[in-house]
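Nothing in this text is a laboratory measurement; each read-out follows from the coordinates by a stated rule. Since this is a predicted model, take the numbers as computed values, not measurements. Cβ atoms are built from the backbone, for glycine too; each structure is taken alone.
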Structure P
Amino acid sequence: MTMESPLNTALAQLRGTIDKLGLSENDWQTLSTPRRVLQVAVPLRRDNGDVEMYDGFRVQYSTTRGPSKGGVRYHPDVDLNETISLAMLMTWKCALTNLPYGGAKGGIAIDPKTLSMQENERLTRRYTSEILPIIGPERDIPAPDVGTDERNMAWMMDTYSVNAGFSVPGVVTGKPIVLGGSLGRTSATGDGVAIATREALRARGIDIKGATVAIQGFGKVGYWAAIALEKMGMKVVAVSDVNGGVTGFSSVSALWDYYLSHKSLNMPGCDALTNEELLHLDVDVLIPAALADSITAATAPGVKAKIVVEGANGPTSPEGDAILQEKGVLVVPDILANSGGVIVSYFEWVQDKQNYFWTADEVRENLSSIIMKALRDVESMASNKGVTWRDSALMIGVGRVAEAHHLRGLYP
């Protein structure tokens, strides 16, 4: 598979959006430049006593609309350009959903599968101490991402709190419930993907009951999306992980139970398929929910789905996007489709600041309200301006950030 540059993709999208909005070259200079970039060396003492060095990053792309917000990713392919691009996308995502945040992203270039529990904790705490001067509940609030989870957030919160001298639960989101986490946060991104899928089917006039869905990625986003989609009455016909996928399973829950027990999707009675074959299944909806650059110039021509809902960040290259548009595929872009995670992270932050916690029903109701408002805004602008849903989402998000810049002015 040909890998595109995530940063080049994000910048190309921004350039096109600025042109569509009629913004100035000054706006381009402001909006295409991250506010703060930090690269750190993260030493790790292995269990055998060896010390290894890893590259760590934290990018605060924008703080114009509020403190920056974004995940922490542990993956071998993490680098500065990818981190900048993801922080940029988070900026537009927060503005699109009208959250009082700018965008951020962080990560370490490491495979977390190579770490013992103790090594993971030492790595996380050291990384937190390195970025500690620029994070905080009023500055920049990290969250889980690929390769991290609520356990990492607990270690980050504790490291920050020990240095502050008191407990600061609002410094991160995606924490365990007993440490100030929010009900519904674990499934939030997948729940949002499911809502976006339902609304895209409605927009295309396709009956939700029995609509077929293929999901590339069976992790924190893909699994929860699959569960929510089945509850809505859709039929998830194929899923995959990094090793490939399967079709022919009776239910997502049955496949998940097998996956947890055997660490493999190859459940008896299922038919195996590659990740590329999954992209080309004849289904109503395709959900790329793994990593970036799944749908490219090489893979897009074979896509048969009527709708693509981007569960991952940047799964479609500009070339792939153009091909999907020519084919008449409705694409629900990542900054809209996977915004459920940051929306419920915002709820967690609000609850931590107030020391008052909501019920699961309140979380679900408020998540649905915010993402439905964003979906309606995107669909309306796309119709009125004659643009794609991706263009519409970017125009709304970028436009709101640009307006905030104009209103705040330039200091000094």
Structure Q
Amino acid sequence: MMNLLFDYTVVSRLHPSSFLIHPFSIILPRMQPSLFQDTPQTFTVSKLTFLIRKLLEENESLQDVWVQGEISNLSRPASGHVYFTLKDANASLKCVMWKTSAARLKLALRDGMEVEVHGKIGIYEPQGQYQLYADQIRPVGEGALYQEFMRLKAQLEAEGLFDPERKRPIPELPRKIGIVTSATGAALRDMLNTLRRRLPLVEVILAPSPVQGVDAPPALVKAINSPILQSSDVIILARGGGSIEDLWAFNDERVVRAVAASQVPIISGVGHETDFTLCDFAADLRAPTPTAAAELATPITIQDLAATITNYQLQITSLTLNTLSAKQSSLDSLFTQLRYLTPSRRIQSESQRVDELSRRASSAAFNRIILETKHLEGTQKRLEALSPLAVLARGYAVVTRKDDGSVVSRVAQASSEMKVRVSDGEFEVKKA
């Protein structure tokens, strides 16, 4: 029976499902007997490579692994993927990190760098080589710091330092804001610019302190506990981004306890949005960046105050005008009542009644005239309908003798010369 039996050495366990192993020790576990028969069998290269790949991908330990080594042959093609080799004194391991994972990488990779790489083992079939498909890369030693971070976090959390009930609200309109950060860092400049823009009326108290290195924790504690800073309305604890080592001062137990014990609410703005420190959990409010911390420390801006003042002015003006209008209406009502009770009111009323009767009489006379005019027009139209002229207008004519003017109503009455009258005049005719 054919066996591929290799062992690998576990250097350190970081969490229940991840291991840190050296490149030369990543080997296959014992194959299952069902995959190969007792009788010798010939495989194609593709089939054998497929079987090895299947064994690797079905091994859970090799699909969630941390590997430590030195970077060499680092390559970044235009595709955005990252190719490199991890090596130590005895072996090397090909690695690839796809573009999506490389875009999230904070660490600036270079040849010769000692790193710990997380990923899964697989086979690159065209070349028949196993390689590590990486999704995370961190400097050597960061794993131990992470373990210490989790241990201290669990301890302080058990003591209740991170309880939400301990969190205090941030004042909406602080008069004094204390800042604990490096006096020379870009974070301070960004925060001051933000505070100047949002609330230039606020007084800023700076307690400068180193934010990195062995001297940082005691200096940070001293700054937080300083009486002048404890007299402010809110404190901002901040620094720019960096690696876990750079931010480690804000994971120091002394600093975390000082944040939790502060009599003044503290906003933690340490690192970038994806960075978390224990001070973030102990603070009353966590901000993703120092600039965001300055914004959270000034919930009400100068623009909000100006808008509030304008709104109060409008309300005062509106209330004043409404009061004056109500008083004027009351005065007008009293004046109306007084006018109603005076003798002149009765005279005005009777005078109005006379005007009303006069208007009604004039209206009745006018309506009577219109009625009679309509009646006269009707009579006139009936007379016009009976008039001979109306008959002539319909096409008839009146013939008279020229000599005596008598009407010719029969042929025998016709003379040699006659007149014919139509609707719009008359003309003469002669008998033929």
Structure R
Amino acid sequence: MKTLIKKLIPLNLILLYHYFVAMIATIFYGFPSKKMIVIGVTGTKGKTSAINFIWSSLTAGGYKTGIISTANIRIGEKEFVNKYHMTMPGRFTIQKLLSQMVREGCKYCIVETTSEGIKQHRNTGIYYDIAVFTNLTPEHLQAHDGSFEKYKQMKGKMFMSLSTHKKIINGAKIKKVIIANNDDEHADYYLNFKADQKITFATQNKADAIAKDIIETNNGVDFTVDNAKFKINILGKFNVYNAMPAIIIGRLAKMNDDQINKGLENLMSIPGRMEIIDEGQDFTVIVDYAHEKQSITKVLQTANTMKQQTAKTIILLGAEGGGRDKSKRPIMGELSAKMADHVIVSNVDPYEDDPEEILEDIAQASEKFGKIRGQNLFVIEDRREGIAKALSLANKNDIVLITGKGAEQSIVIDGKKSAWDDRLVVKEELQKLLA
């Protein structure tokens, strides 16, 4: 019914409806985002991780902070898993959460802001003060007429909004700031928007803050910025990029580097982001949201760096249906074939699409690059069975990567949404295996 209505009503009218709903919600809850410093984080990858690093950093500095992200929602120290199967919940839900943050004394709020959320006006009524750009690669293009340029420009509306309003809290004018990853080729586009201050970060190019001496360990990553030492306890060298905005924002909040580092170190896990699941098994299991070329590459690189020479890397992966980008499927199949020892292809969220077609797009690409069905390549449509197979293949010191869903709380098959949590399913299947 919902799909039929969308086909019958012009898109402009639907978007106008979304706008008015957002404004009504904002008025109903009393413009809550005007009473906090709001940090918006956008980009293709790393948003949820960056938001959690910023939260932990500000919390260590004594600033009560709220977040709304794909994986989790926090109000100060209280944390809830995002159950909405969308990064930015509905307009009334967002404003209600912002209002609750204000009532509970949050000085900062960090909102993961997506291109589709902006298009549907879920950002309307959120008054941003700091805009963070992580990176940009082709994804979710189906929501933007298949155009990468439109996708990029839609994200730009968050940066544009900085200069459209002034905010005064407790008599002090809040400064507008843009923070951008200068190693990304699209950084200049976002840095061209108006702001009181613009700060760049990088590991390779020139920038205001440069991470150096990066050392990846089996427990996290050590690095330096301006000769100050920092450590994160989240796996993956790529997470240095996600930690950099937290360092910059901590400094803007007048925190010293020791306080910021304490905040970074305090963050021991991010739901569904390189999250280790330990039920006493003698191999490593990691659940991660990776679901496209760059993220799959990075989690496999991390696993292959961590593992002992004789150990195997086992990956379970899949791709979404529902009109999502089909071109990424063979790429993921190729990458997994080249970088993992065993590949299991299983459902993610096929929506109304044929699951078998999605899985075969990935599996056939893996075969082209050397994987053999029944030996080191397995196509198992049922995700629980796929996870069980991946775990059963593991021996001592191996690394198993369960990718595609992270901490999502549901799975959509044949248009029907069912409760699901990869982390819980992995724990259950590990317990069966160990028993």
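Which structure, out of P, Q, R, was mean count of other Cβ atoms within 10 Å over residues 149-156 derived from, given a value of 14.0?
Q
30, 27, 21 is what came out when semi-axes √(5λ) of the Cα gyration tensor in Å was calculated for one structure; which of P, Q, R is it?
P
When mean count of other Cβ atoms within 10 Å over residues 101-108 is computed for each of P, Q, R, which one produces 28.5? Don't skip to the end; give the middle numbers.
Values: P: 28.5; Q: 12.6; R: 18.2.
It was calculated from structure P.
Compare distance in nm of label points 7 Å out along Cα→Cβ at positions 309 and 373 across structures P, Q, R and report the one with the greatest value.
Values: P: 2.1; Q: 7.2; R: 3.6.
The structure with the largest value is Q.
Assuming 2.2 is distance in nm of label points 7 Å out along Cα→Cβ at positions 69 and 325 as calculated from a single structure, say which of P, Q, R it is.
Label of the originating structure: R.
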